[in-house]
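Colleague: Next up, some structures in structure tokens.
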Structure 1
């Protein structure tokens with residue numbers, strides 16, 4: 001594995017874990033290494049200690065290594081296969097964003113950074129969770145291409161994002177989370 005990619009994934013993963021965007025074993029982060037290869041966390045990865053042993057390199061053709069990979073590996077493959085500019089991808093569960101998504105269809109920022117850097121964001125409703133993982137790989141990459149966006153907020157599930165730059169990807173997740181936190185806190189303030 002390429003050391004600089006392992007270091008980048010480890011650094012961003014730790015930061016996102018500290019922000020509560022990843023759980024102990026929940027979430028995923030990856031980097032494309034070649035046209036048909038990518039590195040992703042293993043299913044037993046702990047996100048505050050990502051290293052070479054907690055990552056696996058996968059080819060687009062599934063083999064035995066897929067058994068160790070994150071449950072989200074097929075979603076990451078769908079993004080990398082269908083979106084040529086995707087270099088990094090992640091699935092995160094920022095708590096304020098998930099909470100906000102349960103009762104809203106859009107995120108309309110009222111804070112400066114959310115408004116100027118992210119803007120209005122649609123919340124995707126998967127309708128049912130029973131077969132979500134069977135549909136997710138197709139629905140996520142299709143949403144990205146149809147909406148011309150690189151961040152997807154999924155009602156009750158979390159955020160899937162990709163970018164050419166790992167720091168930009170993490171920043172977008174953080175901006176969405178901060179916006180949802182501000183919206184939820186300002187709503188509570190009005191009720192007092």
Structure 2
């Protein structure tokens with residue numbers, strides 16, 4: 001009889017254990033495996049993530065400048081000059097375009113990194129599997145063996161191409177927003193983060 005594991009609200013038959021015992025070690029090995037072939041790509045992705053986050057924060061902070069420096073002075077003016085306002089709006093459009101370009105670039109590069117890493121991982125898995133004795137295949141179900149090639153590598157693909165950049169992006173965004181809040185008003189920042 002196969003063992004079952006509670007996953008969410010359903011039992012999954014044939015799944016032994018609850019995951020890696022050393023999650024930090026597995027993450028280190030995975031990152032080392034990625035960086036071995038794609039370190040320059042990962043540095044480019046990190047730079048693009050920082051650029052996209054800073055563009056987003058700059059766009060948010062622009063509202064204060066827009067109201068204080070451009071809209072409020074034109075309210076009482078009999079002949080308002082919309083030239084500086086249009087120039088500022090074009091400038092912020094450029095900032096948002098830069099952020100969109102950075103987001104597109106890091107997403108595109110991460111697709112290449114994840115596909116290349118999974119290709120290398122599958123080649124390594126297959127070469128190791130070729131060296132296994134036949135009794136291994138007699139004692140393990142075909143579904144468990146194929147699960148490594150399909151489900152587990154697909155989970156890794158999602159982690160590498162989506163989750164890892166999202167974690168970095170959220171961290172950089174939170175840090176840049178915190179720095180912006182400190183620059184704008186320290187007492188209000190302390191009150192907010194309390």
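Colleague: Hey, FRET efficiency 1/(1 + (r/R0)^6) of positions 77 and 173 (r between Cβ atoms, R0 = 35 Å, to 0.05) derived from one of 1, 2 reads 0.95; which structure? Numbers along the way, then the final one.
Modeller: Details: 1: 0.95; 2: 0.40.
Attributed to the structure labelled 1.
Colleague: State the single structure among 1, 2 that was used to calculate mean count of other Cβ atoms within 10 Å over residues 37-44, giving 20.2.
Modeller: 1
Colleague: Suppose helix-only ellipticity at 222 nm (-39500 (n - 2.57) for each DSSP H run of 4 or more, over all residues; to 500) works out to -24500; of 1, 2, which structure was it derived from? The partial results should precede the final answer.
Modeller: Values: 1: -13000; 2: -24500.
The correct label is 2.
Colleague: Here mean projected area of the Cα convex hull in nm² has been calculated and equals 10.8, so which of 1, 2 was it run on?
Modeller: Source structure: 1.
Colleague: Of structures 1, 2, which gives 0.10 when FRET efficiency 1/(1 + (r/R0)^6) of positions 93 and 117 (r between Cβ atoms, R0 = 25 Å, to 0.05) is computed from the coordinates?
Modeller: It was calculated from structure 2.
Colleague: Among the shown structures 1, 2, from which was the value -0.32, -0.37 of log10 I(q)/I(0) by the Debye sum over Cα atoms at q = 0.15, 0.16 Å⁻¹, for residues 29-68 alone calculated?
Modeller: Answer for the origin of the read-out: 1.
Colleague: Something else: To test your reading of the models, identify which of 1, 2 gives 22 for relative contact order in percent (Cα under 8 Å, 6 or more apart) when calculated. Kindly include the intermediate steps, with their values, before the conclusion.
Modeller: On the way: 1: 22; 2: 26.
The read-out comes from structure 1.
We did not get these values from a lab; they are worked out from the coordinates using the rules stated. Bear in mind the structure is a predicted one, so any value in this text is a computation, not a measurement. Cβ atoms are built from the backbone, for glycine too; each structure is taken alone.
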